[in-house]
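J.: Next up: some structures, all given as C-alpha cells.
Readers should treat all values here as calculations from the given coordinates under stated rules, not as data from a laboratory. Since we're looking at a predicted model, the values are computed, not measured. Cβ atoms are built from the backbone, for glycine too; each structure is taken alone.
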Structure 1
Amino acid sequence: MTRHLKFFSFLILLTFTSLGAGTSTAFSENLSDFLTGEMKNFAPYDEPRPFKDFSFTNAAGEEEKLSDYRGKVILLNFWATWCAPCRKEMPGLDRLQAEMGGDDFQVLAVGQDLQGMKKVTSFFERLGLEHLAPLNDKTVKSGRAAGVFGLPATILLTRDGKEVGRLIGPAEWDEPESKALIQHIISGS
C-alpha cells in the first residue's frame, strides 16, 4: 500500500509541475521579439545570471570596477586595437553611447590591449570616438573573469549587475533592433 501511495503522490507532483511549467514564461522567451537583425546572434539566458566583478583602468590611469556602475544597465564590450571586427563596431558603440548613455544606461568598452592605455587613447583619437570612455585592462583578467575567449564580445547587464546574455562577434549596436533590446532591459529592470 505504501508503494502505491508514493507512486500516486509522484504522479500528482509530476502533473502539477508540468502544468506550472507550461504556464511560466522564461526570461529569454520575453526577449525573442528583439532577437532579429543585428541582434539575431544575441544569446539570452533563461534568467539573468550573476556576473563577476572586475577591475580596469580609465584614461587617467585610475582603477575602476564594474560594480562602480551598478544602478545602470550596462552594455559591456570587450575589444582590442588589433581586432579588425572590433575596430568596425566601435563607431556604432560610440553613437549608441551618445544617443542612449545617461543615468539609466552606459556603454563600457573595456580594451584588452597588452600595450596599455596609450595604445587605446590613440586608437580612440584615430577613429574620432568622442562618447565612449577609454578603458583598458592590459592584464586581460577582466575578459577571462567574464568568460570571454574571443573578441569582440558584448555582454548586456541589468542594473543590479546580472548578465542578461551576450553576443560574440561584431554587431551594429546603434541599429533599431539593438536599441530596442537595450530599452526593453532598461524599462524592465
Structure 2
Amino acid sequence: MTFDDLVIPDTPACRGALEVAARYHTPSLLNHSIRAYLWAAAYAREHGIAFDAELLYVSAMLHDLGLAAEFDSHSVPFEEAGGDVAWVFCAGAGWSPERRARAREVIIRHMWDEVPLEEDPEGHLLELSTGMDISGRRTEEIPEAVRREVLERHPRLEIAKEFGACISEQGARKPSSLAGQFVRAGIVERIARNPLDD
C-alpha cells in the first residue's frame, strides 16, 4: 500500500469541512485532523474495512472543533460540542437528519476507549486514528512508507504541545468529562512519548 492508494473523497461537504477546519484550527490541529482521516483510511485499507469515506472525512475534519475558542463549551465535553457543530454544518450541507446524527455520533465516540467495528465502522476508525495520532497507539499497524509520506505531507508541527495543553485545560474545567479522565490516567505523558515524533 502507498499513499496514492488511500481514498480521499472530494465532495462539496468534504471541501467545506476542510475549509472550516482550516479557519478555526491552528496549523498543528488542522494537520492532526487531516492525519486522523489518513491514518483511518490506511488502517481500513490494510484490514479490509468498508467505510463511508465522506462521512469519515467530514467527521475527522470537524472532530476537534469543540477545542476552538469560538465553539468551546463550559457545560459539555469538547467532543459533544464538536459533534453539535458538525450536526449544524451537515444540515447546511444538505445531509439528511440521520446522516447529520451519524456525524455527531462519530465525533462524540472518538473519545471512547473503543468503538465496536461491527456497530460503527466510521466511529471505530476515527477513535483508532485519533489515538494513533495523539498518543502513538498502534501506529505500527500503518505501513512505514505510508506513515512517512503522511508525516511529510502533513507534519506534526506543535501538536504534542498544543493538544497536551488543550486536553489538560479541558480536564481541569470539566473534571467529570472523558478529557478529565484521560488527564488523570496520564494522557499528557503518553502524548510526549508518541513515536510519531521520533
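J.: Given a value of 15, 37, 38, 9, 0 for P(r) over Cα pairs in 10 Å bins from 0, in percent, for residues 33-88 alone, calculated from one of 1, 2, which structure does it belong to?
T.: Comparing all candidates, it corresponds to 1.
J.: Figure out for me which of the structures 1, 2 the number 23 belongs to, where relative contact order in percent (Cα under 8 Å, 6 or more apart) was derived from the coordinates.
T.: Label of the source structure: 2.
J.: Sticking with this structure for a sec: Taking distance in nm of label points 7 Å out along Cα→Cβ at positions 57 and 97 as the quantity of interest, name the structure among 1, 2 where it is greatest.
T.: Between 1, 2, the highest calculated value is found for 2.
J.: Which structure, out of 1, 2, was mean count of other Cβ atoms within 10 Å over residues 129-136 calculated from, if the result is 18.9?
T.: Label of the originating structure: 1.
J.: Assuming -12000 is helix-only ellipticity at 222 nm (-39500 (n - 2.57) for each DSSP H run of 4 or more, over all residues; to 500) as calculated from a single structure, say which of 1, 2 it is.
T.: Checking each candidate, the match is 1.
J.: Between structures 1, 2, where is Kirkwood radius over Cα pairs in Å highest?
T.: When Kirkwood radius over Cα pairs in Å is calculated for 1, 2, structure 1 comes out on top.
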